[in-house]
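Values in this text are rule-based calculations from the coordinates and carry no lab data. Remember, predicted model here, so these are calculated numbers, not experimental data. Cβ atoms are built from the backbone, for glycine too; each structure is taken alone.
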Structure I
């Protein structure tokens, strides 16, 4: 991970504004109630990032089904289990998976899939977050998350 990328992530997280009511309503129309409860565990910075990923995903995969859009919103949901704030996430990116919380942060993709399976998410949502399935949707999701 390069310093510029870390700097952009840190500044974005530190300056993130809470979602507006309109944005919350839009997200509520996309997510199932059990997924929405998970999404609501995100802090403002993660919610803002998830929404940005969704917008970029929609721009490149405009005909994607709702279940794929859910994957865009929930791709980082496993990070809620690490309990790390912005500064410790930067540390985790630099030092790697040392210790329980840093390891959980680095293992957020697997943890997120487990959370979504427990929440009853669709097979398409889960497969995309496992990195499986439709190659064009996977590419659009990866591209949308690159900042």
Structure II
């Protein structure tokens, strides 16, 4: 499967992007972001607040979806708007394989000339983890 830029025409389903997320990724993200909340590295802390176990940072998940957008456009500078709502956590087991976040998208017309709207579907184990995920990008 090609991972380069794609033609952004209204009605096009974009090639799915799958990102593996491991506990090591969470440690790296915590260091980069400064978010060392224990729910992102300690099963005991996470289950203590009612979570199924360690979960990925919401902003990390949002970043993975943005990574898909920029892979489709081929131009990070062409992303004019980007937004999501967080709906479910992404549990990350303490295994070498971790988990997977899957990003799919459909190109829709935008209200701006020369732009398109990318409607995103972001899931983990079939559960939607981001809602109202969308990006307005320059059509290239």
Structure III
């Protein structure tokens, strides 16, 4: 199997885990992500999370607020350089987040790194989504942490 095919398989697992997360269960993301202190995530609501503890927390917060969700990666492009690989594409997302229906098309970059012979995600970055930020702005104004 080619390395690009290995990345496609890990990506498929990641997006299956994201779909579970958008339906209230973030546990499967733990298997796909590196648990190291340097991993990062930048979600469509803004901000940056550094380290597995922070990244996991945001996935759990999103899961708590999500139901009926679906995310699909389209226009996938994969590049590999030895033990590092990245993919870019467009995430098509539909979900109930915080009781509100949302839909978005968001550009994404995922970076994978080989750890002990297995590919793990070390970075997930999406464009910020003004529509999602607007829907959650009243939660932030009320002093509630969203994600």
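For the reader, a short list of remarks on this structure follows.
- Of the structures I, II, III, the one that -20000 was derived from, the read-out being helix-only ellipticity at 222 nm (-39500 (n - 2.57) for each DSSP H run of 4 or more, over all residues; to 500): I
- In this comparison of I, II, III, the computed figure 0.8 for distance in nm of label points 7 Å out along Cα→Cβ at positions 57 and 121 is attributed to I.
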